[in-house]
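Each in structure tokens, the structures are laid out below.
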Structure 1
Amino acid sequence: MATVQYPPVSFSTTVTLPSTLYDSDAVAKSLKNEDVNAIARTFVASLNRALDRKSVADVISHFIERGFWRDMLSLEWDFHTIQGKDQIGEFLTKNLETSGLKNFEIDSTALPPVVITPQKELEWIQVFLTFETKIGKGVAVARLVHDVHDSNKIKAFALYTGLESLSGFEERIGSNRVLGVDHGQHEGRKSWTEKRKDETDNADPVVLIVGSGQAGLTVAARLKMMGIGHLIVERNQRVGDNWRKRYKFLVLHDPVYYDHLPYIPFPESWPVFTPKDKLADFFESYASMLELNVWTESSLDSAVYDDVTNTWTVKVTRNDGSVHELHPRHIVQATGHSGEPNIPNFKGQEKFNGKLVHSSQHTTGADFKGQKAVVVGCCNSGHDIAHDFYEQGADVTIYQRGSTYVMSSENGLGTIFKGLYDPDGPPLAQADLIFYSTPVKVHHYLHQDLTKTIAALDKTILDGLVKAGFKLDYGYDGSGFLMKYYRRGGGYYLDVGCSTLIADGRVKIKQGSDIAEFTENSIKFVDGTELKADIVVLATGYKNMRETARKIFGDKVADRCKDVWGLDQENELNTMWRDSGHPGFWFHGGNLSHCRFFSKRLALQILAEEKGLKERKRT
């Protein structure tokens, strides 16, 4: 629970993108009265001519000086965000000819070109495109501006390119779906139920997936549609139990518009915020409807990788006690991006007579009515659990050592997702492209302005927290929620009511001082204060996903893996959905939106290896 230091943040002035990120002069001429369709057509035609000439210099001339190119798998088998014409030129020199990037076209099935104003005095033309490479097809998003340093020519402020399919190995959906029956005469024909049982019980998959939460289910679904054999191993009794076993009143903080799974979206009647048991039941139905192969109540006993054959030897014990030896070429660890519970050790905790439990094991405060509860940790889980304790009649205190970013669910998500993931937003696939095509560095600066807006809307809540002694922060450089999620995977609370309880004193706050020790019935702090407690819940977060790999697969695997989450030098997430450092081993996780979008990128990399289009990295 180390304190994170944040630079001082002033919300007294409007935040704008700095010149190091984007030359503000380049948007001096308004785009709002321009013929955006003609501009888009002209830009695309010129870019295609440059690609036909295989001229890197001509291609980069289509960018402003500090422009961005974000690529996912179309130019290189990795995720990259390159900024600056010279840097883009170096990237293209290495990858343009080998990728065969060509034939950009305006996507007639997507939203038409339109002027977007993400910030006052900042605007660009947003254009959805398609393109081809030597091995497949992709989608692109161009963000176009006037470059006043080059005769007001239209240039790209940012271009995203992302591989969507491999030619000849397209997803089995829509007109490419399976027939579902073998017509004709077949002796000993088996029913669909019999074939499904055989497929599941006798699986020896190409890809073994560990965990059946949103990560495991989404990558299994993608692999299924790409024709790659898979098997999910789940230690719980039922699919969805990873949510069922969480604290009793857990409800997703993200809205339904952001949370759909691939291929089967939530029904139109689905509530905006999903209760955890309802989500768990949907997961179970999802696995059944998509015919995903799952072994529940099963444990992975050992996994050994052979660098010569590029295969794993895995032993799994099923619920009937039988041991199965499998030989997958890939393992996907889909146990959640949070990893193993982070459980600190405190002096004297062994003599504490009350209940001491990590938040991952806590279910309800109903048994502690009239008793004293202390929640250690001040992010989403800590607040939700404290909220529950209060509603169940406990005397509850939250212990906050550092600082926390707080925004209300209503104002915060309503501001961040407005016009994108809401009832009036674009089709989900295009909303995802808009969001995930945006360079993270651009998100960082745009969210400074959004954080300022949210703070103004939440002023009453925030003032009440400060008055109660709660310590607030506004994230890295005042960028709020999103960048805390990307950099730390936590450090924030999306308020759904607990902030008011804290401000009113109904949930008490203990702030600042370190815990000195536990006694038989209390926690003592370094500042000399003491909190009586019948139960202490450690909402202290989770370790790096790599440590879960160490627990499940051992040191030999984990030591070859890179750390997971946080941002690399190009502001892409470390390791997740990418090369893990260990051949044939992948990490997959995140919230439902991340799992929906990046499951496809992960599955495409596996498919490419299996079809000989991508060479497996060796370490």
Structure 2
Amino acid sequence: MATDFSSSADGPRSARIGLAIDLYRELWRLAAGRRGVIFLALALLVAGQSVRLSLPYLAAQAINVIQMAGPNCLRDASFYLIAVFCAHVLSWALHGPGRIIERKLAMHIRERLADELTGKLFRLSLAWHEENHSGETTHRVEQSTRALFDFAQTQFMYVQNVVNLIGPIIALFLLSRVTGIAALIGYAFLVFVIVQIDRGMMRLAVIENAAERRYQAALVDAMGNILSVFALRLEEATRRLLGARLAMVFVPMKRSIVLTEGKWCAVGLLNAALWCSLVALYAWLARRGAGGAAKPLMVGGVFMVYQYTQQAGDVITAIASFYQMFARHQADFASAGPIKEAPIDTSRLAPTLPEVSDLLKHSSTIELADLTFTHLHSRSEGPALDDVHLRFKRGARLALVGESGSGKSTLMRTLAGLYRPQHINIRIDGQPIDDLHDLHDIATLIPQDAELFEDTLRQNLTMGVDCPPTALDAAIEAARLKSLIQMLPEGLDTVIVERGANFSSGQKQRIALARGLIAARDSSVLFLDEPTSNLDALTEAAVYEHIFRLYRNACVVSSVHRPHLLSRFDEVVFMEHGRIVDVGTASDLKERQPAFRLSLEKAASAAQEEIQVKMTSGMGRGPQVQG
């Protein structure tokens, strides 16, 4: 079974693996402010490895002294052996500090790259995040940052290989020019073979990364939706899906394994043949002598050739490994390409002109006209919002009502700056404002989904932002969260597990609501996208009363599904198919709009059924703790 991910992985540009210079350019850029450390680390590593190049020479001299069998041979040989040990000590004295500096710099580089990528993700549009799976996105960030980190902290390997390749070849040239030339040609051929094989492996690595991200996305979905998996008895079906996704990872991996073993076989055999040939060539040349006459062959010279050819051969073998690792670093680092190339949501992040921002903050009335918005990859024929006209007054309470898909959430997200409308006209206190596309400067949206973080309750409420105790207490009171906190032994320091699994749906929604109220404490417009949908009717009514008092000087706009709340709002905005059909009080709309009246009847019927179900499920049982 073969699958082609080339068109679906990262796109035509980001799937392309960059050249080696790209990794070094990125390393250099992220090391800004500490670039001198790079040269210091490289100098220490090069010096340490250069000292090691003297080891074969010193050992060969000791062997030659012993072979000569002079009266002081043991004393002279011991001098060279002591020099060998001292060279080892000096090498480590240089190499060790160099490695420490190198690895600390690698941590700094990874920290900066991770911060850049997450910062970029927070500057992308909501539409981009909706189109890209969060599991794949996190995998791209982790894979890219880990790749550059590993690349930065393994530069000693490349330094070691360069020194151990160039140094022995120079030494062979000094011992025998013919042997040096033969070594240079042989090792160049070996490198050519390695590069040709690894090019194919690099292409396979890109395909494998794409398949791995699809597997990771499925795994994140399965673990994140574990309740649905258990409740619907989908364990086996989910296992089959995960197994199928993992099998797609193994398709390119199996081909890569065959290529890898073939490469090692070719490199090992060619390397062995080369060093044997070089030693034999040197021995023959040395034995033959310059004039062709036979002369004594010094064992130390043969040993030096053997050691230097072995060192160079080990480098070639290491190159086969490191080049594969380097290719993997390139492929993994390139996985962040879609994030880097994604356009920043300039509309949401662009600062509003100071004079316009001042008008917004002190406005009494904001009028919207000709608001049109269409989702980028929408499957519906019409726009999500079509020619919307609406007025916001400071201190007013507006309820958005309509069937699911009528555009209520899209309207609030667009005005909060999460979506960029195709067209909109905004007037502030009757004054038209050009180039103003939303109200994100003065508006905060509290969504329906209660997204909690694995941290303390306090951190989930404040998110690390300075919050006056009075504002924190007011939000807790408004969200009816105080009684819950008093029940918790550790109070605000209680740890919330992943996705808030240790709290009920109602409790999670109240925590998320309190967090939203804290974030919106300075907002003039508050959008509520059904943040109380999991609360019972009495608690929900009490929450809205607290919110209205807490934000009495702001315009509160809320999506409402339960009819009992409508009487608490000044106006009701009835929406259908992305358009505002009518605006008025609940009683006025009930008389004027049959569709609105029908929706109220449906909602009332659904609420009655919900009450009956709760009453039936509670019969025969003791009192339950309400979430």
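Taking distance in nm of label points 7 Å out along Cα→Cβ at positions 139 and 467 as the measure, the highest value among 1, 2 is held by 1.
Determine which structure produced the value 0.85 for FRET efficiency 1/(1 + (r/R0)^6) of positions 155 and 179 (r between Cβ atoms, R0 = 41 Å, to 0.05), calculated from the coordinates; the candidates are 1, 2. If you can, show how the numbers build up before the last one.
Working: 1: 0.25; 2: 0.85.
Source structure for this number: 2.
Could you figure out which one of 1, 2 the value 4.7 for distance in nm of label points 7 Å out along Cα→Cβ at positions 51 and 211 was computed from? Write out the running numbers ahead of the final one.
Values: 1: 3.6; 2: 4.7.
Derived from 2, not from the others.
Could you figure out which one of 1, 2 the value 13.0 for mean count of other Cβ atoms within 10 Å over residues 235-242 was computed from? It was calculated from structure 2.
Here helix-only ellipticity at 222 nm (-39500 (n - 2.57) for each DSSP H run of 4 or more, over all residues; to 500) was derived from just one of the structures 1, 2, and that gives -8500; the source is 1.
Which structure, out of 1, 2, was percent of Cα pairs over 36 Å apart derived from, given a value of 43? Structure of origin is 1.
Bear in mind these aren't lab numbers, they're just calculated from the coordinates by the rules spelled out. Computed from a predicted model, the values in this text were never measured in an experiment. Cβ atoms are built from the backbone, for glycine too; each structure is taken alone.
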